[in-house]
Structure I
Amino acid sequence: MFHPNTQALLDHWRMLRKDDAQTPARETLDPAAIAEILTQVFLLGRNGPDLPFRLAGGLLTDLHGRGLRGDGFLELWGAPSRAPAREAVLSALRDREPVVVYADAGAAGGVLGLEILLAPLSGPGGALDRLLGLYQPLTSLAVLRGEPIGPLAHRFAVRLGAVERPRTRLRLASVDGMRL
């Protein structure tokens, strides 16, 4: 079960997808449809090894204490967490399915828990060239005490392609007149 904001962006992403085989085109993304969570949303490009931010909402700017446009997404992670964060990104791109990463970040008053959505988007030629994302705090922002968060620490990731595939419907069967 994901936070309602994460679920809202997942639902919007799925609505944009034409069928199970396609990834939504980035030009179909409608900011007005996700206006309530827009400050938590970001877009990553694939034109660099660290996945540069193309856009980052105000919450991300506030959490990190700076604008993120042009900075690498993987640079935000502590050294031990960069490889699992990169694997989550690669999984989203490889499977063409969203991934939700759970992370912690040190804050002045404790630890801030985050749910980070990564959902692939395709460009005009159909190539996967962006990742749509969302930062969803899972703990109170009061732990920030007006200070930016530290490096992100990977806890675990949920790959939705493996978890939420539609199930086949069960049917009644009978063997020797007995219902199974």
Structure II
Amino acid sequence: MNRNSYEAGIGAVITVNSRKYDNVIRRTWTGGLVSYTDELVVLVGRFEDDVKHNDLGQIKKGTVSFEHFWPARWYNIFRFHEPDGALKAYYCNVTMPPVIENGTIDFIDLDIDVVVWPDISYEVVDRDDFEENSIKYGYPDHLKTAAEAAVKELIGLIGSGQLPQPESSAN
């Protein structure tokens, strides 16, 4: 990670770009910088409108998202809190490792996601999208292997209670 990217420091507005394998941006949003090290960048954002999400259901206006990006990992983890502060869910995106520089976080979303509910039950979702895009974009074998390893690593984090917690954004 380029530390010079964060000269403005904590609270700086960071742009996040979620791309497909062909490098086309699928979604863009901004978040405020909560913390950063060479191993982890944490952002916070707040939903300005109600959103209907395929996996999470209704996301209410005022929902807060803590977004964890590791430069060397094949996933990111978002921790959603309801407007009243209650944990809504964790949303774990299987991705290629992000590029973090110049006030921007760019990552290639590989579609497989793991949703973790407050009771720590979880679902692996969107494998069908991964399979379709694997064919559409011609994912190489090493990418498919890395994506499956990321799913296993996420399930391990869930089972060992190592998902990022509010008390410590450095997990």
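None of the figures in this text is laboratory data; all of them are computed from the coordinates on show. Note that the structure is predicted; figures quoted are calculated from it, not measured. Cβ atoms are built from the backbone, for glycine too; each structure is taken alone.
Taking 19.2 as the value of mean count of other Cβ atoms within 10 Å over residues 76-83 derived from one of the structures shown (I, II), identify that structure. Before the final figure, lay out the partial values.
Working: I: 15.9; II: 19.2.
This figure was derived from II.
Which structure, out of I, II, was distance in nm of label points 7 Å out along Cα→Cβ at positions 84 and 132 calculated from, if the result is 2.7?
Values: I: 2.7; II: 3.6.
Comparing all candidates, it corresponds to I.
From I, II, which structure was distance in nm of label points 7 Å out along Cα→Cβ at positions 12 and 60 = 1.3 calculated on?
Numbers: I: 1.3; II: 3.4.
Answer by label: I.
One of I, II was used to compute mean projected area of the Cα convex hull in nm², and the answer was 13.2. Which one was it?
On the way: I: 13.2; II: 9.6.
Value 13.2 for mean projected area of the Cα convex hull in nm² corresponds to I out of I, II.
Computing Rg and Dmax of the Cα atoms in Å, for residues 36-115 alone gives 12.7, 38 for which of I, II? Could you put the intermediate results ahead of the total?
Values: I: 12.7, 38; II: 13.0, 34.
Source structure for this number: I.
Upon calculation of relative contact order in percent (Cα under 8 Å, 6 or more apart) from the atomic coordinates, which of the structures I, II produces 22? Working shown, then result.
Details: I: 22; II: 17.
Clearly, the read-out refers to I.
Work out the source of 16.8 here, i.e. which of I, II gives that when mean count of other Cβ atoms within 10 Å over residues 108-115 is computed. Provide the component values of the computation, followed by the final result.
On the way: I: 16.8; II: 22.4.
The correct label is I.
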